[in-house]
Structure I
């Protein structure tokens, strides 16, 4: 089957858009005096933050390129993955005309962002085993379907989706396939980044919020063809990633060994927590997870949720999600935090 024509998928107004360009962006060479951006030349009360940051975050991208084995030109950095999701809607989806497909239960911002952008959301639920329903997805696709969101490992279920099924969709769907790999560091499955050369309609999202421990900095990562990356850079705000996030992100990317140790500890704690949870009579099932959380089915999830909240432990109640009735999503904490959780559940069990 022929490869998708990416430019034909882009909204007409985005194709013809003349992006904002700062003088810093246009300038080539090394400058000694900056009188272009109306900054405060005297400094900042909080340090060297009086100058605007690199609009394309090249140093951060070069470091990511070394770690991921992807050219820096194929990387976009967003103000969290939510900015990547929003920009995808704004680039490819005509409001009130086009549609996207999501596969519940899944990450909620795909739907929220679609509603904000006035784009129809077509829901094709995962199977009872939390895998893609390929036939139903195929039936839901029409000429106005521009985006297909796939979260793997999936949130809130924690499992990885079947790679063969995803590849089949990439081969047959001529819209944009967005694979959200926010939790890939905790999985034994390989990233889809290696498939970028084969599928020009593929976008792979990752993040520095989870395994890298930088949720407060809002650094969402997007890997795609240069055609797609150019579109993201065309539409994004001029300085979407602040200087503090760039500098701290760069420092963190130099600590790969520390991050790998945290990943190892998280997986070990995930297994230990699962085994402890399965001992409780009020726990019906603990789902397999490739993420840093467990989806747990209780006899009465609402009651357990309130009990934990009363005792100052916050988990996520996912009972309203399709296929997740009476389920709580429990993030893997430190050994001490997990021990405290099990201790409280022991007390609940003794009531």
Structure II
């Protein structure tokens, strides 16, 4: 069986019989977890094991676990600060900030790998232009070169822990105030304006070997009338051809208001896949997810399959063994006190 192009959300902390049946559907390729699916490290480990046992190749398991406002698993996990703090350190000490970013990426990914999660949808590569409340301190910085520098270090830490990075939200969500969860944002800037600012961080990270990206549910009308995640111009022409990106493209959640202009849930899924996405997310509306699985007509793309398989997480310790390791103990201290941490003593 291949990995299908649809990633689904679950209702609770254990798989129901109906969810087991859904996850065996050939169009399903992954599961995204939320706070509603988490009770404890032991429970989430059991849930991940149950999901992975359903199929071969095993389904991808993902979560939004950036730190700050966006961290789905909290009790039993290190409380991660917003990455803005790394940007603030960078303004004072560039090399120290990059070392801190590497350790922070490792800590985030190592804890998730220890409970069986394959991917965190991180890091955020958006710039903080000071106008977007939904981005804000989720961004490393307002300068694209700083974002790329810190994100590169953060990604290297994630990879050391056995997890690939997923940059978001291409080509940049930080330049408009509207929240795509609630409405369809429209960014009036030209391609040249974007290329000189927001796109730079994505371009740098693609050059550094970024394995996956997530486009924004944002319209850039001077480039295309469709939101980036439904735009062949953005995904095939600009991202694939011009920027030479070879990794996985995940849609953002098709249940969001910013996706609804693309029609019914099956129409949205088909539009995103036709535009160039490898996998689409149907996170919070079970009826919509079932409609996608019932009506989507899709022939597996061998190239997408190779890309997706490469995103499976690589080896991990149990969370108990991880938390007894010197690296974890030092890294967990770091996120609470950046100034007092002996960085050079860590094998990360």
Structure III
């Protein structure tokens, strides 16, 4: 089956997985979502003995169906190699009565390494598949972790350039130094006055500027993204949860079919959305617990059904969670709205105009979990 992708704001036109990865953001400003979430075609009994790389292939082949087996395995093997300081890639560690999936063993010691190690390979493969002749310019906004991981992932990769925008005084000193000292002929870093939401909104505005798009196209360039708005960032994150469940089963910590709860500290909502997609694929997940800091816009949304960014922005000790506009939430809202692109577009327009949106008036919304 060839799985296609559509925009959360326009269901009429579909694209392949490689086209969605190349574009990053849909032309109408929406985010690409699969027309349906595929089911795992391998049992947990088979998965429990697989390596991280093997599990990644089992999951990602279901979403990236226009990649050949050789192409996808090459991307996976190129990403999850000696740049990680453990052969296991993502160890599952038990502490007390909880289990922690360690996602910090990559080059920049951030969980973003997991997806951003493979995205450059997916992107360059997608470019070849679609006979792209223009030079790809990656635009990325960061609240800290994404920037360095993206820069490290794309540094000196033949083909694309990458420009990272970060909020001055809005990331830790270590994160800033990691970014501004990054080596690579194709990398650039820009500090902006404002917070992460301003950086992210600015990047989206560049994507949606048709005059700029034409000017760049005439000059031989095209934009793409390394943020989790890019489906090529989101799909590799689904692997975490399939792998974690399989390892719990292998270690006899759970019985087959037993449900688990997943807790994710979240900012831009990509990581926990990946867990939601894993649940839809068939991973027995009971509850998804979205952990927030003082910028608790998501906590309030799930409590009230109203998303309201009109509040004080708080700089905390967890800058990667200092976000008031969680882009990936649009993918979930699209689902809650019954995959109604028109309704979702109305809600996003409401958010842009008023800084808030409400799902209370939607009749019998689909519960996400």
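Values in this text are rule-based calculations from the coordinates and carry no lab data. Here the structure is a predicted model, which means the values were calculated and not measured.
For the reader, a short list of remarks on this structure follows.
- For Rg and Dmax of the Cα atoms in Å, for residues 272-327 alone computed as 11.0, 29, the structure of I, II, III it came from: I
- Mean projected area of the Cα convex hull in nm² - highest-scoring structure of I, II, III: I
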